[in-house]
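Taken together, the values in this text are just the output of simple stated rules run on the coordinates, not laboratory data. Please read these numbers as outputs of a predicted model, since none were measured by experiment.
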Structure 1
Amino acid sequence: MTVQDGDLSIALETKLTPELIEEGFVRELISKIQTMRKENGFEVTDRIKIFLSGNSKLAEISKRHESEISKIVLGDSIEYDKLDGFTKEWNINGETVSIGVK
């Protein structure tokens, strides 16, 4: 997309790359986990354990970004193919996953 105003032209690339799509999944996972922390009454400083189950695509994405996710949500660990604690099923960009926080 290009917009021009007199001598000034601005071009914007709107194509979603695989990297941007993956970043979107990471941001949504973080958002859902933060929502679950709030719904479960965790204090802002509480450390948690995270559980992901039921979606291999999101598990692989989470594994690649585990350090970033854990840092933001104060997670001590992320376990896969297992659920524990407060659990909820989510639809993240068309992908269904169950998440648990404890």
Structure 2
Amino acid sequence: MTLQVDPHALRAFASSVSGAADAIGEWDTSTPYAHSHAALPGTGFSEASTRGHLATAQALANIRQRLLEVTDISNGAADDYEIAEADFVAALTAMDLPR
């Protein structure tokens, strides 16, 4: 099966996804954790706060990277104007492979 691609719509989609990735890249995840780091002295909360910050930062970095990959795939498809559905699905599925 072949997908008939509207290159303008696909580029607009890629631009929107790229904008979301850029916004995620600008988020400050450290400040909220820094404020809560010393909230409960004498407990393990500080360590939990540090682990929480690292997990949050890594999760957002992974989401941002995937959005950028979707942007690249969409831009590539827009440049081809016509792409086999299987090729498009394969490109998106390849993002899910362990790294």
Structure 3
Amino acid sequence: MLDETVLASEPLWEREPVITLGRSIKLVVEVVSTNWETDYARKVEEYALLGIPEYWIVDYRALGGVAFIGKPKQPTITVCPLIDEDYTQQQFHLA
């Protein structure tokens, strides 16, 4: 989800759909695939550094590791709001 009030500050936006400033993005939603480690670890760090206010991880196939989605593994949505410079996490398990 983009913050349309900030898009005017994006240097490439008028010519091509490219975002370069983290503050232009309000929300990122990742759907977990077989490279789930990236979604749960690397992207959390990258998006926090960019200052993206909210990050959702949708793991509808329960692919993530037990350390990330719990045991028994079940479909999970992890909502991560940015507090200061780090994400907090709240999980919702799908029935």
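I have 49 for relative contact order in percent (Cα under 8 Å, 6 or more apart), calculated from one of the structures 1, 2, 3. Which structure is it?
Here the read-out was taken from 2.
Comparing 1, 2, 3, where is Kirkwood radius over Cα pairs in Å highest?
The structure with the largest value is 2.
Work out which structure the value -12000 belongs to, where helix-only ellipticity at 222 nm (-39500 (n - 2.57) for each DSSP H run of 4 or more, over all residues; to 500) was derived from one of 1, 2, 3.
Derived from 1, not from the others.
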